[in-house]
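K.L.:
Dropping the structures in below, format is structure tokens.
Every read-out reported here was derived from the displayed coordinates using simple, explicitly stated rules and does not represent laboratory data. This structure is a prediction, so every number in the text was calculated from the model and none was measured. Cβ atoms are built from the backbone, for glycine too; each structure is taken alone.
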Structure P
Amino acid sequence: MNHLMETEQRNPLSYRIDSKSTMEILRIINAEDKRVPCIVEMAIPRIATIVDDVVTAFNKGGRLFYIGAGTSGRLGVLDASECPPTYGVDPSMVQGIIAGGQKALTTSVEWAEDDGNEGIETLKGHNFSSEDVLIGITASGGAPFVVEAMRYAKGLGAKVGAISCNKKTAVFDLIDEGHHIYLPVGPEIITGSTRMKAGTAQKLVLNMITTTAMIRIGKVFNNLMVDLKPVNAKLVLRARRLISEVTGCSEKRAKELFEASGNNTKVAITMGLLSVGQAEATDLLYASEGSISKVLDSLR
């Protein structure tokens, strides 16, 4: 019944696209891409439900897992891999699993998505538990690797969500409707090429999930990445600029605060804002769940 799936239908707007000029092709693609953010907007209530589950899990020491195949799997791995450098979290906190493993990141391993048992075994290999959250990402919604992993996670009692561009699909059949992130982007410009609109929509949603969750657990102050890991010279300079910008201190003082904090940007900012030492700043942040805003609110 693949011919009935929304992601496999032909798009009338791109009939005879192979006879068009370069400019005409680009405008057709762009016109369809413009629809994607509005489609994502309609899914915000469901995205919010999953974000709240993720925040609850993080606050209890749980983890977020993405699981997918092909483009969907690569997008999950990409989003997960960006969290440690951006927010200073442990790499285990957000993890992306792709059917076919590491090789599938750069090479097509199409058959891997059909192995449902491997999806289960991969989760077991990560010691997935009821304290964690699993989000299945699949444009079509029927990849056995994803479906069976979700079934296993649900059986453990974990929170499970799914992102799909088809409404009637196996991943949605497994979970309650409140955890369906349905993205009806419609037929692709090139029939079945779900790396296009479907992939764009999925990427936007993944950005929203991790960014909002990280904000909620105190990894952002105002709109600044105050928990970034200064792992190279560029990021060290960025950290010092952040300290100077937030506290209003000189570059020299920012350097001193950064070093006195043990190269911890958020601790250094708290030290500068409150004129306290490293130990007191660390204790205040710990008592306020790592949030500078909560520290300041508690002292007002």
Structure Q
Amino acid sequence: MIEYELIASDRGLADFRHRLHQQETRAIAVDFEGEFNLHEYGCRLCLIQVYDGSRFCLIDPFPISPGELKAFLEDRGIVKLFYGADSDRSLVHKQYGIDIRSMYDLKLLVDLLDLEQKGLDGVLKAVLGIETTGKKKFQMHNWTRRPIEREALQYALTDVQHLFRLHTALLDLIKERKLVDELVLRLVQDPPEFNPNPIPTIQKSREYRELSSREKARFQKILDLREEVAKKLNCPPNVVIAKDLMFLIATREASLSMLRPGPKVGRETIDGLVAAIHAIYAGEA
């Protein structure tokens, strides 16, 4: 059982940050848990896990002000070790306008070494011989619920538990392969420009690329309609219209009768969707 400190207030987070500086803590391992359109509409930061090399801390962002979260994550005096930080960075930028400072993404080292495994679990097993358990159980976990289950919190802490050891082991491999100079070059080069509005994942798919120009325009209108309804109902967009069905509707390969009500989407909403999509079709005539 991993012991940890729980922080759930502005004062608590400010005191924690002050303590890190007072103790001259130079780096902390950090990871996020969030909601990504799985249980409700939108993306939302739900938990911050921190490990300073000897102590663990869990930060509940719900009762903490955006200003205090910004002060913590943008503190240049403390290096934040992440693994695969792109989605984490995008999440807090979109929700709070936060740009994480002094961030050190260990995936840069993995990419330099060109390891076969790229995900954190695979890298931990390949480099440290550590096998992560419970991953499948918590892949769809609802991190918005309070209180968070004790087992889920323990699982979340394992994402930062081994980052310092992993960093040391990856550096040793880089030294063995005489890649230190290349690592330094990559670290000092300007990072890629951060795009706060990346192309949605659904538009990077093979199915989307294979649509004609006219079908892509139609797809975008249906996508916007789905987002509008999902936001109004506060439910995942995929519950309103499943992704696969979206493409079939955009190519007119599926009947709109396939849109059916469910626990979160009533008959009235479905009828409104069908009418709106018919209007999209009619507008192309």
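K.L.:
Given a value of -14000 for helix-only ellipticity at 222 nm (-39500 (n - 2.57) for each DSSP H run of 4 or more, over all residues; to 500), point me to the structure among P, Q it was derived from. Can you show the working numbers first?
P.N.:
Numbers: P: -16000; Q: -14000.
Derived from the structure labelled Q.
K.L.:
Given a value of 1.02 for Rg/Rh (Cα atoms, Kirkwood Rh), for residues 31-118 alone, calculated from one of P, Q, which structure does it belong to?
P.N.:
The read-out was computed on structure P.
K.L.:
Using distance in nm of label points 7 Å out along Cα→Cβ at positions 87 and 143 as the calculated read-out, with 2.2 as its value, let me know the right label among P, Q.
P.N.:
Structure P accounts for this read-out.
K.L.:
I have 23, 48, 25, 4 for P(r) over Cα pairs in 10 Å bins from 0, in percent, for residues 207-262 alone, calculated from one of the structures P, Q. Which structure is it? Don't skip to the end; give the middle numbers.
P.N.:
Working: P: 23, 48, 25, 4; Q: 24, 55, 20, 1.
Only structure P yields this read-out.
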